[in-house]
Each structure stands twice: as structure tokens, then as C-alpha cells.
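Some structures are shown below for you to check.
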Structure P
Amino acid sequence: MSEKRFRERLAQLIASPSVSCTSPALDMSNRAVIDLLASWLEALGFNIEIMALEGGKANLIATLGQGTGGLVLAGHTDTVPCNPERWQQDPFELIEKNQRFYGLGATDMKGFFPVVLAALDALKLDAAKLQQPVIILATADEESSMNGARALAKAGKPKARFAVIGEPTGMRPIRMHKGIMMNAVRIQGLAGHSSNPQLGHNALETMHAVLGELLRYRQDLLQHSNPGFEVSTPTLNLGYIHGGDNPNRICGHCELHFDLRPLPGMDIEQLHQDISQRLLPLGEANNTPIQIERLIGGIEAFEQAADSELVQTAEKLTGQQSASVAFATEAPFLQQMGMQTVVMGPGSIDQAHQPNEFMALSEIKPAIHTIKSLITEFCLRC
């Protein structure tokens, strides 16, 4: 590995801000990152396809070789927002110290792309040598809407047999994660003078019933369990509530936000139906209509079979047994296109979304070696 080239590439990626956020004031384009990756991969002989998305965003599909199998090496190009005042250095400048690379996205997950590029450099791949294609996939908006992955799934591309998503897992193969759905419950009451409750319909009182019903539903969810997760059951978190405007007025509006994280095998659409069937009658009974809104597009839970070829190969190459994580990824979208999928990349998720995010230098060479071995196994030997 050329350490100088690795550092230069990572520095350029970090110096290209690509924050994605549900707040329009903070949201940015990722196009500068996509263009950088495209230029580097095109120089290595890859065929470049840039998929334009709304808001100046884009996905990149870079392909070397041909065939119906092959390997996708995937990562997202966006980062979460940051608070520069809480960093010890400029988040958009790569700093090397204490045997670590510091910078926004160093581990989650811009650092994966220089790892892949270093593996490609070392292999000196030629399309004529490949038995199956190598596909480098770079996506938009993983940290917010996952619109990049959704667009790929809708288009049905790329096509390959295997996919590795380089989220930070310490190079441990991850074959399962929970899904996520976030909902808002909005209750419309009728305000009036508090001295006479008959003058209005109190949205807070209906919300009290809604909270009770959601807590009962959370108990019902405990019948589902998967021992492969540290928290073996689905979780439902009540995260935000606001209602009313003054103590001497009947509450005219109340709003609750919650998230639910289902296990593999639980259908998100069915969960939405179950929640609606439980909550909507409460509003009707109290003359306080309830509206349930999906705050994000649902992300299905993910599970790749333990005995699948990709999981077993990843376990052999890393010397680590596959496991599960609590956070959601783009894996369900790639898997639904027919690819065996694992999540596996350098760095620790404990550093993600934190001030002074870093990747330890000690993780880089082992990650490059593993990526080289995956390409050799699935693209050169097949």
C-alpha cells in the first residue's frame, strides 16, 4: 500500500463536505465526492455510471469486467452533520496523530473507499483477467432518507452475486441487523377555556390513551425474539412529545414521535397497520382525530443466512464469527436485488457520529488485505 496515496485520497474525501440531513438548512450535495471517486476509478479502467438524484445528489456505479456474478463493494458518501466547536480540529481537514486519522467521515464511512482503492491498486486488475466483475458502489443519503439505495433498488441495479457494505464493524462480518420505522402521531383537539371542559376536546387526554396503547403494544412485541441480537426483542421508543400552549386552555393539538426497531421476519407494512388499528379508534372515540405520519421511509430488518457462501468466506478471511448489530444499513436494499450481502468494514461504530471521529491506522492494512482476498475469491477465481 502506498501510504502517501491512501492519505491523499482520504484527505480529499474528507475535505469535500457531503452532509445529508432531514433539515434542508444542513443538507448538502454529495456530488463532489462522487466525482472524485469516479475520476480515480475511471483511471483504473472502470466503466463509470453516475445516477442523478434529486437535490443535486448522485450514486456512482463503477464496473470493471463482465459477467452475471461478481462482487459489489459498497459505501455511502454522505456524513451526518457535526458541531465544529466540539472538535479539537477542523472536521473537514484530515489530521494524523496518535496513530489515527481524524476527520468527519474518517470511519463512517469515507475511509472505506481508500481501502478499496488500495486493494485495487495492489491487485493491478485488468478486465481481461477477471472471471466476474468488480463493482464499486457509492451512494447518497444513507444518513438521512436512504434515497440513494432506494433509487438503486427501484432501478434494479447493480447486478452481482455478492455485496459487501463497508460500514465500520472492525472487519467483523455482520449478517443481521434490525429494521427501523419512525412515526409521528398528531392529535387534533378543540381548544377552549379551561374552566369548562365541555367547550372543547382535549388532545392531551387522547394522547394519554395513545401512550397507554403504545406501551401495551410494546409489551405485545416482546413475544418476538431473536437470540442473535444483544437486545433480543423489538424495541419501541417514545422519543418526543409536545402539546398545548397554556395551562388555562384546553389542549387543541398534541404530537408524539416514536421509533420501532423490528427483528428480521417482521413486516414493516404489517406493523404500520397494527399501529393504525390500535390508535385511530382512540381519536374517533374522543372527537379528536388522529393522524399517523411516517417520518422516514421504513428500513426493513436484514438477515443473511449463516451458511451462505459469502458469510462463510468472510468468516474464514477475517477469522471472526459473523454477528449482528443494532444500527440499520443499506443491506436490505442490496439483498432484495438478489445479492448475498454482509456488512463489514474498518473502524468502529463507536466513533461514528461523534466529535473527533477517527480511524486507527492499525486497521487499514488488514482491511485492504481482506478486500483483496474477497476480490480474488469472487472475481478472479470464479
Structure Q
Amino acid sequence: MITNEKDFTSTSIIKDTRLQIFFRQTWIEIDKSDLHFNLKEIKRNIAKNTKIMAVVENNAYGHGGVLIANEAQKSGISWFAVSSLEEGIHFRDSGIKSNILILNNIYPTTNLQVAIVHSLIPTLSTISELVVLENLALKLNKRINFHLKIDTGMGRIGVRSEMAYSLLQKIAKARKINMSGIYTHYSVSEIDSDFTKTQLEIFANIVKFARINLGLKFLAHSANSAVLFRNKHTHFDMVRPGLSLYGLNPLKQINKLLKLKPILSWKTKIIFLKKVASGFCVSYGRTFVTNRASVIATIPVGYGDGYNRLLSNKGDVLVGGIRCPIAGKITMNMTMIDVTAVKGVSLGSEVVLIGKQGKEQIRVDELAKIQGTINYEVTCIISSCIPRIIV
């Protein structure tokens, strides 16, 4: 039965979110206790003196970068990795004082000065970048830190492994710039342990050369979530968890080794309800037709918010602890759902797009499978316009 509309003033919205006012009834909740649980699981799997660099690029995979960094700092995390200068500056402006590494190369190299001004650590991969940074250090009369990226088989940025030795020799002679870190990234750590082992051996040899032959002192890091829990030889001085930090599954078999907890829930509310007869068509293209008298609800979320259009007529949401199918094509800012099976459904009823409600749960991996993509993408594309709150 459809009940009367409730009074949804800004005051009731504040009561619902407990933190901030927003008027469109959709938001992301980040469970801080589950975040700290995942951090403990990561720490349990590494040596006591191994550092953790939390990968918070792309707004922490859509989870809310500053929120995550603030909570992670409470657990003693003092290293963060972002993808761009803009992200790094945003973190600084938001009060994050920990070490921040820019994972991407900085182009044009004149922008290296921007990184230095904001106390961001740049990634370098070429001689020309080194020259620019050293000239900048001389101009500013200060010692500048950077991390060197080694391409051991990813084929993205980074100095090719066979060229790293000569580059390291030049770095060893530099006086005003300091290679405080050296790192690589695995390209098939989820599916190919043999190639990952080859990458690891190449990187380990370069690290050994830099330390023993050249006497350089630095932090070496290579482990992403997919190898962190499977191969301790990848840990070196620091690990770089991203996916596992957020409780998302880097490998199916990892569930046998540890129990990560997803920290993100995406919620909204029903903003419109209508009773319709059998044979009623819903949304663009008339791809959904009711086969019985039904109750169709509208929620204020669409593909413009990152709720993928590929979920049209395929995905479910949770209302009253019951799975309800998406009815018709998802539109830019609204989606229709079939709530006929939900007793007592009303305007303002909570709808869960990702997360738990009652005994049911919509997992990110479930949505990724429907969309034919990876769980990373599902959370990364959630619009930054949607409020993120810590609960």
C-alpha cells in the first residue's frame, strides 16, 4: 500500500545524514569502522616496519579522497598516492599534511614547480625531468625529493628497466635532488603470477644495484592489492593498497585468505510513486512493460551520476530489504524501479543501490559483472557531485 508523502525538510535531511545538508535525496556513506578494519587486515599481512601508502587517486576510487585520508591518518598512515597535481593541491587545501606522491608524470615539466610549492612529491622517469628538477632545486636553494618510476612491463610511464641503470648513475651524482623512493607497477598481477614474478625480479635487481653499487638510500615499493596478500617479496619498504583498502576484491581467491569489508554504500530515496495497470510501458524506448498491476517508483539517480545505463532492465536495488528490479532504461538523473513486492512502500522510502539493507546486499562486483567491467570502474565513475559522508 502506498502511504502519504512524509515531510522532508532540510531538518529531516540533516537528521538522516547526521552531517550535512543536501537537497537531492542521494548520497554515499563511508563506514569508517570497516575502513579501519581493512587497514588492520593490511597491516596484519605486512612486516611491522613496512610502510603503507594509501592509494587515494580519482577521489579514492570514488569513495571520497579527503574523507579517506583523514580517517587513514588516524591509523598512522603517513603516505598517500594521487594521480594529478590538482588532486594533490586539493588534499593540501583540505588540510592533509602527510606525504603525497603524484603517480602520473608531470607535463609540461614547468609544472614541477607547482608540485614543489605545494610540497607534493613528483614521479620522474627521464633525464630531461631530472635536469628540470635539479635546476629548480638550485634556483630555490633547497633539496627536492622525488620518486623514480621503473617500467618493468606495464608499458605505461616509467623509465624502461634496461635504461634505469644509467639513469640511476646520473641520479647518484646529483646533489640538490634526492631520490627518496623508487617504484614499479605490476600489469597482470591478478591473472599471471609468472609474468609478475619476472617483473619483481627485474625491479629487485634495480633496487639492489641502486643500494649496493651506488649507495643510494630510498623507499622501494611495488605491491598493489592483488600481490600484497599473496607475495611478501613484493612488499619491499612500503606497499600501495588501493582496492583492498576500500574492501573491494582484488582477487577471488583472496576471500580465502582474509575478509575485507566494503566501506561504501550508495543510498537514495523514492521521490515519486505511481500505480499502473498491466501492459504499462516505462522509460525511453518502452523496453519495460508491466505484466501485472504494478507500483513503479522513481529515484533521483541516473547515468549522469555514474549509475551505469548498462544496468537498465538488468540491475536490482534494495527497498525494504527486498530486491527490486530496475524498470526500463536508466535516464540521466532518474531511474524507475518496480516496487510492487514491497509492502508499505512510500515516498521517502530508502533505496540502496550499493550496500546492505536487511538480509540482502548489492555488491560492487555484482554491478561490475552486469556491466562487463571491473569493480574499480563502478565506484570510480560515481559523480563527485554526490555527497560523501562518514558514518
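Each value in this text was obtained by applying a stated rule to the coordinates, not by laboratory testing. Small disclaimer: the values here were computed from a predicted structure and weren't measured. Cβ atoms are built from the backbone, for glycine too; each structure is taken alone.
For the reader, a short list of remarks on this structure follows.
- Given 3.2 for distance in nm of label points 7 Å out along Cα→Cβ at positions 336 and 368, calculated: source structure among P, Q: Q
- Read-out Kirkwood radius over Cα pairs in Å, computed value 22.4, structure in P, Q: P
- Relative contact order in percent (Cα under 8 Å, 6 or more apart) - highest-scoring structure of P, Q: P
- Test item: Cα extents along the principal axes in Å, for residues 144-247 alone calculated as 67, 34, 23, pick one of P, Q: P
- Which of P, Q yields 0.30 [FRET efficiency 1/(1 + (r/R0)^6) of positions 184 and 328 (r between Cβ atoms, R0 = 41 Å, to 0.05), calculated]: Q
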